[in-house]
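Just below sit the structures, each encoded as structure tokens.
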Structure P
């Protein structure tokens, strides 16, 4: 299978399943990935991120094959810490 045919066959759902399997080290049925399976899945994930997703997320691979590193400020803006969920004073307890 060529890399191009792999990318054409790979759906976003397959990408997410492979990503989850690599993150946990197990297939969805709970069976562990072998070292070879983990390496192959990681290569497919990186290729999908760089060529299909053109991801701008922190620690992913962009369309130029480089790892995306966001600054601390950019990460803070992304997660928007200005919106508080709840604030309590010590006297409230």
Structure Q
């Protein structure tokens, strides 16, 4: 398919894009090459190729989610810079 400068200008107008005469002259042959390449891809025989949803095989690489006992309060507060024995103290963020 041969894309002309008029086609480029018309599509640009429909898309409300400003395309100068120089840009239209440059884009016309480039778009023609892209369209011819897409047509060339349509000719590839894919009868023995299974359909895919992704180019890479996706495998779950996460560990199984097995519940286990958590930290005790003392263990959790052990490395806190400041605590009141039940909670971690942090500097105030808002003045109330």
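The numbers here are math on the coordinates, done by the rules we state, and not lab data. Quantities reported herein were computed from a predicted structural model and do not represent experimental measurements. Cβ atoms are built from the backbone, for glycine too; each structure is taken alone.
Assorted remarks:
- Computed 63, 30, 9 for semi-axes √(5λ) of the Cα gyration tensor in Å - originating structure among P, Q: Q
- Computed over structures P, Q, distance in nm of label points 7 Å out along Cα→Cβ at positions 7 and 71 reaches its largest value in Q.
- Each of P, Q could give mean count of other Cβ atoms within 10 Å over residues 15-22, but the derived value 9.4 comes from Q.
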